[in-house]
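Just so it is clear, none of the values below were taken in a lab; they were calculated from the coordinates. Since we're looking at a predicted model, the values are computed, not measured. Cβ atoms are built from the backbone, for glycine too; each structure is taken alone.
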Structure P
């Protein structure tokens, strides 16, 4: 059976495709085109994107026409913000801009309390209004902004799998910067193996792995991206409650779900909330599993993920405990 292994850089992240079947090459090319089109729609930075147009019209009192896919993702984002009590919030973009702006200034001074308070006043579910029947969206406060970076890659992975299926692909894996989704099993009948990054090591050093088939795996961690301000590094996952990089006691949060978009958003929320609140959140999602790594390098695994977890060589002594979520 033909296998095509494709590497690319789209949506501001490395993208890997591993596709089996007669149409593997055509499917890889079609997915690459899909990802670029979604990037053009949902990029925070690209001129002409739906997100850029929405943000530029913030506070003008004018709903902005956006694509149906963008409306779909914005609706999902608002629902996640509600269910996570704001721990996941795409309107937190002004806070991220505060930290990026402080890094660009180059004076070594992080955002002031006043700057962060002003940015916090611009965020929240009530700032974003959606009109799906008209294909439109609106930001009600001047200076408000949305950034779909925490959910759009998950949506893209879901769409990629749908496209594989329409092209007759029965076995494939796509990895968008840590958002992994698979279809079927490998041709030899074995499940896919997804490595979990050691948060304290260079990229590509895994402390364990998960065996999955037809599932989505998304990981959020403070090791992924940074703003460097003076001599300090500040990771990119912001706690909307206080405007600063999340300090929840976790090093990383991995979520396994059917939907990659759901896994993407929930992994961010779990990282922001911390161990106990994340366990409570997962009670609302009976089909979702998780692996959380705390600052003492203890591994917490929901019961449904326990059997698919395997420590990497050299990591057998890690403390592994069941994350009770009363499912």
Structure Q
């Protein structure tokens, strides 16, 4: 078995960093929002929508993208958080919008510039790190809370771990509402035969715009084939370090929320061969509702970590 390594390459015509460990390989695009654009085991792709890079460049989500400074939707162009009132510019080129015209998933990852890219490999892991400085005026107009966001990706033979750390750089606290939108698949197994194992959670009621209401209820899930089920549900987590497992044939992968994430979204349209299991630090619309919204004060840091285990 070859030693873990990091190498420079290209993917979809963009500069890329390939992390390798055993039979596992992950590819990140530092110049395209630090997108994790590929995750392969034995040469087989485990991520969904990896061939839709043009849609990502246009603001959509594919593979494993970061959602910052908020995950999911906000129901209004005006939000108030941590004693600041923010009016978002309608039709801003720095935002993306859902079918109802609501801002969704913050600033698209491809429009964010990461720097201070570092690489490291030892006898056990291959790792890269990068920093996003939320300082430019156009970003502060959307989210007026100066901060650094650091992403650390570590690959070992058993899986990929992504840690995101937020550090305030001003004299005010920074609201925490980011998340990720990983798309997964089981290669060689029909989507209808995939089985999903979920931890204890409470399901959030959503209105017809997919905005959480104040109602939630205990959610029970039977381990059964996905079949033709169409899922797009929001959840509040009930235990630390919850695990979500997707199985198909003799294969399975587990998404473990190791720290910092308190909400999740499960998205599995019946007519697509992927399922998104999304770690979120706050529920959708948190910047407007302030429900479930946390903040990190000046002089502190906030860290959130999830791992894809294979």
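Here are the numbers for the structure shown:
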{"item": "Structures P, Q, by distance in nm of label points 7 Å out along Cα→Cβ at positions 53 and 117: label with the highest value", "result": "P"}
{"item": "Given 22.9 for mean count of other Cβ atoms within 10 Å over residues 29-36, calculated: source structure among P, Q", "result": "Q"}
{"item": "Given 28, 12, 10 for semi-axes √(5λ) of the Cα gyration tensor in Å, for residues 69-140 alone, calculated: source structure among P, Q", "result": "P"}
{"item": "Source structure (of P, Q) for semi-axes √(5λ) of the Cα gyration tensor in Å, computed value 31, 26, 18", "result": "P"}
{"item": "Structure from which 4.8 was derived, distance in nm of label points 7 Å out along Cα→Cβ at positions 13 and 205, options P, Q", "result": "Q"}
{"item": "Identity of the structure behind -1000 (criterion: helix-only ellipticity at 222 nm (-39500 (n - 2.57) for each DSSP H run of 4 or more, over all residues; to 500), calculated), options P, Q", "result": "Q"}
